[in-house]
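What follows is a group of structures, each given as structure tokens.
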Structure I
Amino acid sequence: MHLDIPQSGYDAVIFDCDGTLVDSMPLHYHAWVWALKKNGFHHPFPEERHYSHAGMSIPAHVGLLNEEFGTSIDPEAINADRTEYVVEHHKHVRPIQPVVDFARSLEGKVPMSVASGSEAPIVHSTLENLSIRYLFDPVITPVDVAPGRGKPAPDMFLLAAEKMGVAPKRCLVFEDGQNGIDAANAAGMATVFVPRPS
């Protein structure tokens with residue numbers, strides 16, 4: 001995996017979690033399929049759709065599905081069922097090693113945080129399972145911003161910068177999803193795109 005990482009120009013680094021620090025996007029896709037089926041959604045949910053909406057909040061994504069298919073799926077039920085599925089299975093996911101290695105190389109040198117569109121229990125458990133939770137302060141998830149202000153809105157990244165005490169323009173963001181790239185750009189931050197592991 002090639003990562004185009006700038007050598008300078010930043011004072012802090014913000015990482016997405018799923019698909020960036022950990023190769024968990026396939027697991028999250030299976031969790032979506034399982035949760036949607038359990039809640040009576042019987043329309044197509046192709047894997048590419050899942051990846052194209054990476055970083056979007058659960059309520060926003062469910063809202064799009066309901067609008068498109070004329071359904072009334074409860075986003076809270078989807079959220080709970082997805083979380084249950086991921087927590088049960090996520091011990092099997094693996095780190096995206098080049099990104100984790102880079103984060104470890106910065107320990108004690110610059111502040112680092114995580115800003116993830118996934119639910120807080122999943123993010124914290126994932127980081128703990130990888131033994132890298134100690135690297136990041138703060139860890140920002142959708143509960144930390146106003147409803148509807150997850151990615152692609154810049155709020156999560158701006159909050160991470162504020163809590164690290166670093167100006168947004170001096171933050172570098174690692175992201176695997178277009179929603180996250182858009183959010184970082186809206187926050188005035190430079191980005192490093194993390195491609196999907198082959």
Structure II
Amino acid sequence: MHPDGVAQRFETELKKVGGQFYAAENKQAACDYILQLARSHGARSAAGWDCSVIQDIGLIRALEDAGVQFITDNGDDGFIKRALDAGIGISGVDYALADTGTLVVLSGPGHARSVSLVTPVHVALVKEEQLLADLNDLFPLLKERGSLSSAIALITGPSRTADIEMTLVVGVHGPQQLHVVLLTQES
């Protein structure tokens with residue numbers, strides 16, 4: 001599948017499962033989109049990953065200049081409580097699967113899973129080169145990295161659950177909204 005086709009398929013599938021997609025033309029556009037989300041949700045703090053993709057686009061400074069404190073997991077016991085109080089969670093991803101609109105996230109130092117699990121809004125930054133067609137492309141890469149472990153999260157859309165009567169509810173056990181910001185080669 002052509003790289004453009006992978007991005008388009010990812011967007012289509014993500015939207016089918018209730019996620020929102022934004023292709024950023026550049027770093028500033030990515031920051032502006034995330035700042036608008038933070039403002040619209042009244043976020044005074046954002047729980048985020050300590051990762052290069054967030055630093056490279058200047059997002060931490062943009063948030064703090066807008067009065068939104070950016071908090072990361074620095075190993076203390078209070079991070080999960082601070083993440084629960086944050087209005088938005090911002091992470092990178094390891095990969096994104098086009099066939100299902102799924103994000104693949106490996107937890108580790110500076111990449112707390114709570115960022116994508118406990119905030120009402122999760123924003124994931126995806127680089128174009130992280131887009132894969134499907135699981136058949138994913139597993140060889142994970143094996144190559146030595147990352148076949150139980151610390152892999154597959155995120156497909158906002159959190160949802162159904163009761164015994166099959167009444168679907170969104171956001172009860174995790175984020176009510178999932179926004180994916182695609183950073184193109186030009187971003």
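Of structures I, II, which gives 19.2 when mean count of other Cβ atoms within 10 Å over residues 119-126 is computed from the coordinates?
Working: I: 19.2; II: 24.8.
Only structure I yields this read-out.
Thinking of I, II, which structure, once distance in nm of label points 7 Å out along Cα→Cβ at positions 87 and 135 is computed, gives back 3.9? Could the numbers behind the result be given before it?
Numbers: I: 2.5; II: 3.9.
Corresponding structure: II.
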Source structure (of I, II) for helix-only ellipticity at 222 nm (-39500 (n - 2.57) for each DSSP H run of 4 or more, over all residues; to 500), computed value -9500: II
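Values quoted throughout were computed directly from the atomic coordinates according to the rules given, and no laboratory measurement underlies them. Keep in mind the model is a prediction, meaning the values are calculated, not measured. Cβ atoms are built from the backbone, for glycine too; each structure is taken alone.
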